[in-house]
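Throughout, read-outs are computed from the coordinates displayed, never taken from laboratory work. Given the structure is predicted, the values throughout are model-derived calculations rather than measurements. Cβ atoms are built from the backbone, for glycine too; each structure is taken alone.
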Structure 1
C-alpha cells in the first residue's frame with residue numbers, strides 16, 4: 001500500500017474523533033465560492049497575509065495587543081493541524097505532511113480553516129512548524145517559548161481526546177506524548193501530570209488568552225486560575 005493511500009486511510013480513520021480531527025485533502029477549487037479566501041502556506045512565510053490576518057483576529061477578539069492575536073492564530077493553526085497528525089501517530093497510521101508547502105488555509109467568519117494539498121507522508125512536527133513560528137516572529141515580537149507552548153498544548157489536547165475516545169489507552173497516549181515532546185524546541189514546554197486513566201498536561205508558558213476581555217486561564221495554564 002502506498003503512503004498516498006495510507007495517509008488517506010489514516011485521515012478517514014481519525015476524522016470522527018471531533019471536528020478538529022477532520023482534515024480535508026485537496027487544493028481548493030479556484031474560481032468557485034468554496035475556493036474563495038483560501039491561501040497557500042507560502043503566504044504565511046512571505047509576510048503577505050499574516051499582518052492582515054492578525055489584525056482581523058485582534059478586531060474579532062477586541063484586543064490591540066498584537067502578541068495576543070499572534071498567539072491565538074498559532075494556537076488555532078496548531079490545533080487544526082496537530083490533532084489529526086497526533087491521532088495518526090496514536091493509531092499507528094501515516095501522518096500527513098503539514099509543512100506550509102502542503103497546506104492551504106483560510107481565515108474568515110468561521111475562524112481558521114486548514115487543509116492539506118496532497119495526502120503525502122509528513123516529517124517531524126517541529127520541522128513542520130518551525131517556518132511558521134519564525135514567520136510569526138518576523139511580524140510580531142512574540143516569545144518563541146510561548147508559540148512552542150501552544151504547539152505542545154495542542155499535542156496534549158489531541159492526546160487527551162484520543163485517550164478518552166478509547167482509540168488508544170491513556171498510557172499509550174502518555175508514552176506518545178513523551179516521544180513527541182522529547183526533543184527541542186518542544187522539550188521543556190510542559191509536563192504530563194500523573195492521573196489515573198487520563199492525559200493531564202501543564203504547560204510552562206501562557207497563551208495570553210487571559211488578556212482578552214472576559215478571557216481566563218486555560219486548563220493547562222501554569223498561571224493561577226482567573
Structure 2
C-alpha cells in the first residue's frame with residue numbers, strides 16, 4: 001500500500017500533469033445520467049457463429065449515501081431496456097465514492113479503484129486494491145485527447161487500460177474511456193480463449209469467450 005502511494009505521489013511531482021480539471025472526467029451530481037448502448041458477442045465451443053445481444057443501460061445518480069472529510073459516496077441506479085422503444089426497468093444499484101485522490105466503484109459486492117487523481121500518464125495503480133482479486137495495474141493513456149464516437153465528438157478524453165493479457169491461447173483486454181464533463185463514454189471488455197488443437201493453435205481462432213462494448217448515446221441532468 002505504501003509503495004503504491006509513493007509511486008503515485010512521485011509520479012505527480014516528477015511529471016507534468018494534465019492542466020484541465022481531471023476530476024471532471026467523472027462528474028457526480030444528483031440527477032446526472034448517462035444512456036449507453038451495450039452489445040455483447042458470445043462465442044461458444046461447437047457453435048459456428050457467435051450470439052450477439054444488444055440492449056441499453058442508463059446510469060443515474062440517485063442520492064448521496066454519506067459525506068464527510070472530503071469523501072462523498074453516491075448511490076447510482078442502473079436501468080435496462082431491450083431497445084429505445086421499451087420501458088426502463090431498474091436493474092441494480094451501486095455506489096461511487098469520490099475522494100481527493102481517487103474514484104472507487106462498488107458494484108456486485110466488488111470495489112474497483114477506477115480512477116486515480118490527478119490523471120497523469122506515469123501514474124500506475126492497482127485497480128483491485130480494495131477487493132480480493134489479483135493485483136492488476138491500471139494506467140492512463142491519451143490524456144486530454146479528442147475522440148469522435150459516432151456522431152458525438154469529445155474534445156478532451158482519457159483512457160484507462162485496465163488489463164491487457166494476451167498469449168497464443170487467450171486474450172483478456174479491458175479498456176475504459178472517459179470524457180471531460182461527461183464521464184464514461186466507452187467500455188470495451190474482451191475475454192477470448194483460442195483454439196489449442198495442433199492444427200489451429202497460434203492462429204487466433206476464437207473457441208469461446210465474450211466481447212462486450214458499451215458506448216454512450218446520451219447524457220444530461222434529470223429534472
Structure 3
C-alpha cells in the first residue's frame with residue numbers, strides 16, 4: 001500500500017497552519033456478484049478538486065482509469081493540489097464480495113474524500129465517490145457507491161485479451177475467466193459521452209458467439225456496487 005505524502009509531514013504541516021488534521025479509516029467492500037475492481041485510488045483533497053464529475057466529459061486521466069485501470073494520471077492530478085492519496089490498498093484487484101481496509105491515514109488539511117477504480121469486465125465502467133465532505137464529528141459513516149460510465153468508449157462488451165488499453169476499444173480482461181468469446185459487439189457507439197450512471201453489462205448466454213463476450217447470468221449488476229465505511233477518529 002502506498003500512502004502519499006508521509007503522515008508525519010502532514011501532521012507537522014497541519015500543526016503549523018493551526019488546522020486540525022483528521023485521522024480517517026476507510027473500508028471498501030465490493031458488493032457485486034462477479035465484477036472486479038482494479039487498483040483503487042482513495043484521495044483526501046480540497047473541495048474544489050474532483051477525480052470525476054457526473055454530467056461532464058471525462059478527463060484523459062479519468063479515461064485512462066476507466067478504460068484500462070491505470071490510476072497514475074488521477075494520482076498526479078490529486079498530488080498537484082496537495083491531496084493525500086492511498087494507492088492500490090488491496091495490492092491488486094478487489095474481488096467480488098471482498099473488502100479492503102485503509103487504517104488510520106491522516107487527511108491533513110483536506111476535507112473531502114474521493115474514490116475511484118475501474119470495473120472489470122467492462123469497457124469504461126468505474127466505481128466512484130465524488131468529493132464527499134469528511135465529517136468533523138468522530139464516528140462511523142456508511143456510504144454506498146454507484147457504477148459510472150466514463151462515456152469515452154462504446155460498450156461493445158468484447159473481451160480483447162489484454163489489448164484493450166486506454167484509448168483502445170474493447171474490454172482489457174475478464175479476471176473471473178467466466179465469459180465467452182467471438183462476440184460481434186453489443187453496440188458500436190456511445191451516445192452519452194459524458195460521465196453518467198452505468199447501464200450495467202447486457203451480456204448474453206452464448207459463450208461461443210452472440211453479441212457479447214459477457215454472460216448475462218454472471219456479469220450483470222444493479223447499483224450500488226460498493227459499500228464504504230468511513231471512520232473518523
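Here Cα extents along the principal axes in Å, for residues 50-145 alone was derived from just one of the structures 1, 2, 3, and that gives 43, 39, 32; the source is 2.
For which of 1, 2, 3 does distance in nm of label points 7 Å out along Cα→Cβ at positions 26 and 170, calculated from the coordinates, equal 2.7? Matching structure: 2.
1, 2, 3: which one has semi-axes √(5λ) of the Cα gyration tensor in Å, as calculated, at 30, 24, 17? Working shown, then result.
Values: 1: 25, 24, 15; 2: 30, 24, 17; 3: 34, 17, 14.
Structure of origin is 2.
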